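Have a look at these structures, which come just after this line.
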Structure 1
Amino acid sequence: MRILVTGATGFIGSNLIESLLMFDHEIIATSRDSSKAIKKTWYNNVTFIEFNIQGDSSLNLFEYFQKPDIIIHLSWSGLPNYNSISHIENNLWDNYYFLKNLITNGATNITVTGTCFEYGMDNGEMFSSRVTNPSNSYSIAKDTLRKFLVLLQNEYTYNLKWLRLFYLFGEFQSEHSLYRQLVQDIENNSEYFNMSAGEQIRDFLPVEEAVKQIIKFSVETNSSILANICSGKPVSVRSFVENIIYERKSKIKINLGHFKYSDFEPLAFWGRKE
């Protein structure tokens, strides 16, 4: 099976490729920066093609990426600035025309990662069938991309797997993430870890488990699907932080209430695992 992975050098892509190589798959990996890719442990075991999706739209991208059987599209720029209008003005269209090019030239199996923010500001358990109501630029762009791709199925025959990611954590994650900041403070033997009051309820999932779910839907499922990539278990942010501290046998103290709650997330929401 030939699999194209976009956003290959990112948090999820780096972990996903490591897992895919454990199976008998041929991996075509792509991202904007080959200098990052060459540092990855998987680099010599894949075919890496440097590519910017804002680039030449005249190419037949299906042929350019060697006619992959499966496409797993992780690429998206501009994060973690969720409110930037560029998600709507630029990223939405760049990603749509990139995927449309692949589809119109022969791609029949497309997986795209969406976001739990597509559900909007409602609290509670989020079913994948729930009507979306995104409230920030990033989630509006993602949700609109999904709707565009669904409409495109009226003209072209292909399977679309839309996977909404919840709160993943683990190796290769951005330094801006809660998990990486906590681990860094622990490793630096900091006395305190600054955080919010920690009352928010979230759905945290180790990236290793997320990758298993992504492979399940993208590689092992032969039909279109809309699904959450989540644990299905609601956990407070404070409990999540305390568990990491306990697992790492750290004596770091938590400084609760240092940061305000974000204005683009509901107080308590989690996913319904498919």
Structure 2
Amino acid sequence: MKIAAIQMRSGPEPEANLDALAPLIAEAADEGARYVLTPEVTLAFAENREGLSRVAGPYENNPHLARVAQLAREHGVHLHLGSLAVALEDGRFANRSVLFAPDGSVAATYDKIHLFDADIAGLNAYRESATYRGGEAAVTAPVGPFTLGFSICYDMRFPALFNALANAGADLLAVPAAFTVPTGEAHWHVLLRARAIETGSYVIAAAQGGQHANGRATYGHSLVIDPWGRIIAELDHDAPGVLLAEIDPDRVADARQRIPALANVRAFALPQALG
């Protein structure tokens, strides 16, 4: 099956982002992709919470999602919107991924579980949980001959999620992201390759890239990684574009047979330290 990752440089206005997204999806479909993944915050990369409040509406009857559904239907592809912010009743937002079937219907949704809350020396505390409410459920869905496992950006640092997805049958793991440049240069490739190796799965990572209107700079370098941990396709830059790759479920079976880590895992005790 041919798959595609869309790399973007999203700004704060959903309509402009949709206008930029449409020809990239058309290009991917014209090249034969049957599954297309877009990055995190595809529809609006806002400057702050106030900017997000201006453009992020509720999930139900969302006009921007309706347009994405139309694109899936028009091109007859599984179109995976990496994420958008969805307004919730408590004043916060869900960072939600939406998978559309080729007929434009919603096949699955996933809310980002892991939120970045950190106190960094010399910098102000960052509290993603002040703006977003974390999800509580891992999600898989069928896509052609594969089972897709969902994640969003910071989730990639939590291998337990990816192992749970693989044990639930996922063999294609999606990682839409908006990675910063410093963390991208240090961690992007190694983390994604590790998630592929330890689960014997394909990983597709669709990235935001470049200097955004909100002042942020993101790393780009969208990737497809095979179940042996090899990078089989990469956009080696931060500009918008389409990344294509052929994937084969037999490669998953082969990798998991050669390194049966999922089957060999054992429960263990961790005795309390004395003293």
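Please treat every number below as a calculation from the coordinates, not as lab data. Bear in mind the structure is a predicted one, so any value in this text is a computation, not a measurement. Cβ atoms are built from the backbone, for glycine too; each structure is taken alone.
Largest in distance in nm of label points 7 Å out along Cα→Cβ at positions 84 and 196 among the labelled structures 1, 2 is structure 2. To test your reading of the models, identify which of 1, 2 gives 35, 21, 13 for Cα extents along the principal axes in Å, for residues 108-147 alone when calculated. Considering all the candidates, the number was obtained from 1. In this comparison of 1, 2, the computed figure 18.8 for Kirkwood radius over Cα pairs in Å is attributed to 2. Given a value of 49 for percent of Cα pairs over 18 Å apart, for residues 92-171 alone, calculated from one of 1, 2, which structure does it belong to? Of the options listed, only 2 reproduces it.
Upon calculation of distance in nm of label points 7 Å out along Cα→Cβ at positions 116 and 228 from the atomic coordinates, which of the structures 1, 2 produces 0.8? Going label by label, the one that fits is 1.
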